[in-house]
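What follows is a group of structures, each given as structure tokens.
Only the coordinates and a few stated rules stand behind these numbers; no lab work does. Predicted model, so just to flag it, every value in this text is computed and none were measured. Cβ atoms are built from the backbone, for glycine too; each structure is taken alone.
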Structure P
Amino acid sequence: MPSMGPFDPEAVREFERAGWNRAASAYESAFATATRQFIEPLLDAASVGTGASVLDLCCGPGFVTAAASGRRAHVTGLDFSTAMLAEARTRFPSIAFDHGDAEVPPYGDACFDAVVSNFGIHHVPRPALAIASVHRILRRGGRFAFTIWAGQRENIAWKLVFDAVRRHGDPQASAAPPPGGGFATEADCLAALAAAGFSQTSARLVRGSWRHRDAASLLAALRAGTARMAAMIDAQSEAAMLAIVADLEVSARPYRDGWAGLTIPIACVIAEGGKP
């Protein structure tokens with residue numbers, strides 16, 4: 001079990017950067033099959049439309065950025081992972097993608113009409129700094145919207161994996177530094193937005209589903225396309241992994257459907273607020 005020393009934001013930043021650099025090439029076929037389904041409601045929450053100046057914060061391979069561009073917004077993507085940016089620039093060469101950190105985005109005050117972040121804010125070492133920076137770079141009346149994964153009661157794919165790891169392995173086995181986030185519920189999101197000065201805030205649960213051939217496919221997607229969950233899975237022993245996969249095959253049976261695969265419920269929280 002890793003030692004729980006003092007919180008070190010630089011250790012978190014480097015862990016996350018290394019994890020997302022590693023995941024970049026596989027992200028589209030692995031984890032994006034979960035995250036992309038929440039893009040349109042996220043953009044709706046930030047009122048992204050024609051002519052708006054938009055920042056996609058923690059843009060990864062640029063799928064949200066491209067969707068905003070498809071709405072005829074003037075959009076820029078920002079990420080700290082050079083590998084993710086390389087993927088984004090290759091896929092979407094007509095869109096501007098900048099290298100930078102969400103805690104200190106390299107933009108002047110009041111220069112965007114909207115900022116969005118799809119499953120990025122909770123990976124930042126100090127999310128409060130990132131949200132305060134979003135408030136700074138937004139124009140008056142601008143909107144900020146972001147997503148986090150819902151808790152395991154609603155997010156069944158995560159619950160199945162964590163339950164299997166708890167029964168047969170060690171959820172604390174990885175050497176990942178403890179995260180600096182603290183975003184787990186709608187209330188957490190609303191409190192963070194209010195603390196940064198946002199008004200007209202709201203947070204709501206949005207449901208989806210994630211399709212996989214079998215339990216091994218679910219684990220492979222998380223292992224290839226994530227940072228922190230991948231580290232947990234990688235840290236399990238070979239014997240534990242065999243037991244975890246076998247456990248998942250049984251616990252996921254209620255989610256088998258007519259196409260002889262799994263359709264597992266997932267859910268996120270979309271939080272939003274405006275700059276007065």
Structure Q
Amino acid sequence: MTEGFPAVEALPPVLIGASSKAYLGLAESLAWARTVAAGLPGLGGGSGAYLCMPAALLGAVGPGLVDAGMLVGVQDVSAYPPGAHTGETTAELLAELGARLVMIGHPERARDQHESLEDCRGKALAAARNGIVPILIAGEPTRGADPEAVIGPQLDTVLADVPSEFPVVIAYEPSWAIGQPDPAPGDHVAATTTAIRQLLADRGRGSARIVYGGSAVLGTYTAIVAAADAVGDRSGRPDGIFLGRSGLSAQTFLDTVAEVRSIS
């Protein structure tokens with residue numbers, strides 16, 4: 001690994017995750033974790049399953065999920081080191097609390113906190129320097145826009161300081177699909193996944209994983225795989241799925257783990 005960056009365990013080949021956004025409180029999050037931890041052994045264990053939660057919940061909710069074999073992550077990280085940065089949650093602290101993953105570049109943060117790609121670049125660097133895998137939320141803002149033309153610069157800017165051999169996750173979430181009743185069509189996601197794989201290969205990021213989010217629900221992964229297989233393009237199969245609102249149901253999350261594992 002490049003000097004200044006710790007060696008990090010390789011990511012599992014298949015990832016099934018959820019972000020609870022800011023929906024669940026402590027009691028609800030603990031109940032979710034208990035249900036998921038109890039259900040995972042019957043599905044083959046927790047490997048590759050993960051939850052990205054608000055940082056305030058990490059110390060209370062994370063240990064039970066880790067004991068179940070899951071990865072735990074958060075939804076944001078400070079670009080600043082420890083010091084006089086009131087209100088910031090540093091990557092150093094998150095790593096101490098057990099965070100293995102962190103979401104970076106979600107369109108909701110660009111909308112609400114006016115985060116720029118340069119802001120996200122600093123966060124990705126801080127995370128990687130502390131052994132936390134960045135999950136870059138990437139995608140085009142409007143339906144009909146060219147995904148490659150948008151995602152290429154996102155990769156180049158946000159991951160500019162993260163060594164090419166450091167594991168990263170690219171969560172393809174076109175902004176126009178986030179928060180909508182339906183996810184992006186399977187054929188569109190499959191084609192874009194193939195394009196992202198090429199973008200990553202061109203940049204020497206062979207250890208990256210690609211997941212689809214953006215209003216993903218139970219059955220979304222199946223639809224994407226079917227679309228990829230219909231045109232004989234296995235590279236169009238994502239490496240997993242990233243649930244948002246639908247993942248707030250612990251049972252839906254478990255059902256999605258079963259779905260993805262049955263196909264991958």
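Descriptive notes on the structure:
- Top of P, Q by mean count of other Cβ atoms within 10 Å over residues 145-152, largest first: P
- Test item: relative contact order in percent (Cα under 8 Å, 6 or more apart) calculated as 21, pick one of P, Q: Q
- Among P, Q, structure where log10 I(q)/I(0) by the Debye sum over Cα atoms at q = 0.08 Å⁻¹ as derived comes to -0.28: Q
- Parent structure of the calculated result 26.6, given that mean count of other Cβ atoms within 10 Å over residues 113-120 is the read-out and P, Q the choices: P
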